[in-house]
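So, here come the structures, one by one.
Each reported figure results from applying straightforward, stated rules to the coordinates on display, with no laboratory input. Worth saying up front: this structure is predicted, and the values here are computed from it rather than measured. Cβ atoms are built from the backbone, for glycine too; each structure is taken alone.
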Structure I
Amino acid sequence: MRRFRFRLATVLNLRKSREEEALRALGDAQRAYQEELSKKGRLVSELQNALIRRENLGIEPIGVLSFQLEDEFIAGTKHRIVRADRDIMRASRAVEKALKYFLHTRRQTRMMESLYDREHAEFRKMQSKREQKLLDDMSVMRDRLKERAVG
């Protein structure tokens, strides 16, 4: 009995490895995107806390320097939030790009897998025909041997 050997096995293995690499890259891009979102969330909560602190500064008489420091911190935090928004957009585009590449590699792998399935089905069909032919030949030989033994 011959074993099935896919003639494009190396190409199939290469495409599977590329698909796995693309999936890893997609995971990395999604992780970076989530990190950027959480970074912005931390900045927003820092901004809210700073705004509350600034409002509370007016309750007690405090020097102008404390108020200016809090104001500068708020302005800097707003600037970092804007920068975080840009980073989120950049990370989002990276996720989209990685997803497109992953889907492309997945389509290529599926195409090779369908070729594999077709060739394997053809191999099984030919194997079945070969086995049937051997069985037919054996039955013909058995009949001839019986005829010789009787006759």
Structure II
Amino acid sequence: LTGRSDSNFEAEFLETHNAYRKQHGAPPLTINKNLCRSAQEWAEHLLSIRTLMHSNGEYGENVYYAWTTVSVTFANVSLAVESWYSEIKDYNFSRPGFTSKTGHFTQVVWKDTNEVGVGLATDGNTTFVVGQYLPAGNISNAGYFERNVLPLVTSNWSLV
């Protein structure tokens, strides 16, 4: 059960991203199969070394780790995206920019990003989820955060 890259998993990951992005006026992402392969390879590597770290690719990247004492056969990938998005609570829209506490959130909603790939690796107890993004977000050039990390356009926080 090391790897999973089926279309249901990808669709759930994509739909969760796009629901959050819509709330920030960002266009929907599409799945990039090459990014999925790359993200899957990295997720399997992380599981093999049991360490949470970023790869050094030419793309944006979010990584997620979960551990449970109860063996699971299916990991809910929307939990990874929800975890990344939850960093919105620490983002200061009146002082836009990168911080280590909000970089996952800003990549999820980064307006200029238009493609995503996802990988998942689990042994039943330990799970790693990797999202890779093109073009990469979190670019610190002047004005980039203002143009790409937009405030909520709706106060509806549900994913409906």
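If helix-only ellipticity at 222 nm (-39500 (n - 2.57) for each DSSP H run of 4 or more, over all residues; to 500) comes out at -10000 when worked out from the coordinates, which of I, II was used? Please report the intermediate quantities before stating the final value.
Details: I: -34000; II: -10000.
Attributed to the structure labelled II.
If Cα extents along the principal axes in Å is computed to be 129, 23, 14, which of I, II is the source?
Details: I: 129, 23, 14; II: 43, 33, 26.
Computing Cα extents along the principal axes in Å on every structure in I, II gives 129, 23, 14 only for I.
Thinking of I, II, which structure, once FRET efficiency 1/(1 + (r/R0)^6) of positions 65 and 113 (r between Cβ atoms, R0 = 41 Å, to 0.05) is computed, gives back 0.95? Could you put the intermediate results ahead of the total?
Details: I: 0.05; II: 0.95.
The correct label is II.
Assign the value 18.5, calculated as mean count of other Cβ atoms within 10 Å over residues 9-16, to the correct structure from I, II. List each step's numbers first, then the result.
Details: I: 14.0; II: 18.5.
Checking each candidate, the match is II.
Taking 23, 14, 5 as the value of semi-axes √(5λ) of the Cα gyration tensor in Å, for residues 97-136 alone derived from one of the structures shown (I, II), identify that structure.
Numbers: I: 38, 4, 4; II: 23, 14, 5.
The read-out comes from structure II.
Match the computed value 42 of relative contact order in percent (Cα under 8 Å, 6 or more apart) to one of the structures I, II, and report its label. List each step's numbers first, then the result.
Details: I: 42; II: 38.
That value comes from structure I.
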